[in-house]
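Several structures are given next for inspection.
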Structure 1
Amino acid sequence: MILHHVQTSPAQDNALATCIRYIDKQDTLLLSGNAVNALLLQSWQKALASIPVLVLAEDVKARGITTQLSPFTSISYEQFVQETLSHNKVISW
């Protein structure tokens, strides 16, 4: 079980697209930084529909998109640490 951590917007690089190619069904995806913006686009929502997705609450709040991303599970920094401990491995993209 792997925690995949993506921090960059899909408009900046291909980290999220590459991650999706390698993510397994028991893995979890954590979006932080500009990567949370991907969830504003329906195409990314559809691509990520079968993947457990977490978003870092502070980054969502900082961008003023809390309402738009309310369907997704927001976590705190403390919960982020717990996620890293509960997964076998963490990959930052």
Structure 2
Amino acid sequence: MQKKDAQSIGEIIDKVLKEQNLDLKLDETRLVKAWNSLLGEHVASYTNKLFIQKGVLYVQLSSSVLRSELCMCRNMLIDRLNKQVGRQVITDIVFR
């Protein structure tokens, strides 16, 4: 006997994540992991710390030259990172 209102496991997991507000945290984690793949090994080697707080990505860099270069590309980076995740997770980036 087959149930008429059967759902796939993926649909159930998505529903639970949204109900518990865990989908945003999952997307934030994906965005932080996407930093290295989008910007490459060279930038990743100068990146000391990454975290997201209230929609702002905080990036600690060990190179002041790289920091100023990335500041000039801030809006492009925000768009590319959000596009990688599939939704708007961050609204700003702060380089330290």
Structure 3
Amino acid sequence: MTDPLSASDAQTLIAPLQETGWDFARDGRAITKTFVFAGFVSAFDWMTRVARIAEDKNHHPEWTNVYKTVTVTLTTHDAKGLTLKDITLAQEMDKAVQI
């Protein structure tokens, strides 16, 4: 099991992600972001790229897709909170937008 981040570590690690639209959710036990794409196919292409990354990391997002909008929440369920896995996957998601 991965240990949850302390509140101060979480704040430090999420600060750069907040500049790209991520923010805390669930009383700091998760992070969330809404991605908006040019259309449905672009959104789905991104989700497919991220699905492969998530599968490789064995860390899967909670997400919803409505047309061109994908809302993501990241938390580590077995740690009952935010871990480095969530921060890393958020960074990978942001990179995948630029591909």
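Suppose distance in nm of label points 7 Å out along Cα→Cβ at positions 36 and 84 works out to 1.1; of 1, 2, 3, which structure was it derived from?
This figure was derived from 2.
When helix-only ellipticity at 222 nm (-39500 (n - 2.57) for each DSSP H run of 4 or more, over all residues; to 500) is calculated, the result is -19000; to which of the structures 1, 2, 3 does this value belong?
The value was obtained from structure 2.
Quick check on the output: 0.65 is FRET efficiency 1/(1 + (r/R0)^6) of positions 4 and 44 (r between Cβ atoms, R0 = 35 Å, to 0.05), derived from one of 1, 2, 3. Which one produced it?
Among 1, 2, 3, the structure yielding 0.65 for FRET efficiency 1/(1 + (r/R0)^6) of positions 4 and 44 (r between Cβ atoms, R0 = 35 Å, to 0.05) is 3.
Please state which of the structures 1, 2, 3 yields 18, 16, 12 when semi-axes √(5λ) of the Cα gyration tensor in Å is computed from it.
Comparing all candidates, it corresponds to 1.
No lab work stands behind these numbers, since they all come straight from the coordinates. This is a predicted model, so every value here is computed, not measured. Cβ atoms are built from the backbone, for glycine too; each structure is taken alone.
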